[in-house]
Structure 1
Amino acid sequence: MAKTAWLLHGTGGSDKDYFWFGDSKKYLESKGYEVWWPLLPNTDKPNLDETRDFIEDNMPMIDENTIIVGHSSACPLILHMLESFKVKVKQVILVSGYYQTISDESSNMLPEIFDWEAIKNNADEIIIINSDNDPWGCDDRQARLAVEKLGAKFVFAEGQGHMGSTTYNQPYREFSKIRDLLDA
């Protein structure tokens, strides 16, 4: 069976030329993974239910070898999806995510509550990477909440902002830390 990996972009993201995703895709493919990197619906103003439905309708098969990587607003989406998986995935890496409201717009991608136990039970490993100076508030304080609830590994990226942003000139074409952490 083929190994699969998902790359899920955040708000304003793309399935092409999206920061470190292209580099991560090449790396995963070099390790024998089939990489699914979709253009998520309404990228400029995503909605949790619509995006979840899109993923459920289009996602490739998942199994115990699946790796899922998400950025920004894809992070709460991924946790929400994990709540209902019937299979335990291999690894989840969440970069610059948020897990409680940071603005009125962020509530469109947050479930009312997370089922932390179900999430924990559906991934062998969860790694959360956040910085201390994210301009949108997706900072280490956001991460520490999820890390505590999930028993996840926390990677503190001091002074690294949102780890991909055109607004704040953070090109992040490569992200070697992701390659180092991927269990590919």
Structure 2
Amino acid sequence: MTDLLILCTGNAARSVMAGFMLEHLKEDRPGPQLHIVTAGTHTIDGQPMGLRTRTALARIPELAGANFTRHRSRQVHESDLVKAELVVVMEADHVRFVRRQFPEAAARTATIRRLADDLPPAPPSLAERVSQLKLSDADLSESDDVTDPAGHDADVYAACVAELWDLCRRLIPLL
């Protein structure tokens, strides 16, 4: 079993979107089972997924019938990072947060874009391939960010979902 932690800021949009997408996509991939957990760096715990997030996710035909009501936002905890073989974040600031607050997880933390672009395919193991990326010291760039749709209209949420759907489909075969 491979444990993935998906992080964004409020655990209300981007990490939730990517978590649902990866949950769906993991069924068709070979290799070890994936256990996917989402969390946020600065959350209000217990909040349900917002209407704009649900609506945007439902526009993806493969996710249209998914039950989005079970999600509740939650703050990331050290135990989440200890268990995670890979920490997938949405922006450079999230990598900085992990490096600052949980430095022991820095070598396993990268933006979803960086992983989709740079993670080599198996073999070897995921841990070995992540180690090759030398993520603890990797330069960070805001160009790797998936823009937070919070506070914007439905079109921005839809664009975020489209971007994440592409990134998740590129990342899943590499995990």
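Coordinate-derived values only; no laboratory data. Nothing here was measured: the structure is a model prediction, and the numbers come from that model. Cβ atoms are built from the backbone, for glycine too; each structure is taken alone.
Data for the structure
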| item | result |
| --- | --- |
| With helix-only ellipticity at 222 nm (-39500 (n - 2.57) for each DSSP H run of 4 or more, over all residues; to 500) derived as -8000, matching label from 1, 2 | 1 |
| Relative contact order in percent (Cα under 8 Å, 6 or more apart) - structure with the largest value, from 1, 2 | 2 |
| Mean count of other Cβ atoms within 10 Å over residues 69-76 derived as 27.5 - corresponding label from 1, 2 | 1 |
| Per distance in nm of label points 7 Å out along Cα→Cβ at positions 53 and 101, the highest-valued of structures 1, 2 | 1 |
| Comparison of 1, 2 - label where mean count of other Cβ atoms within 10 Å over residues 61-68 is highest | 1 |
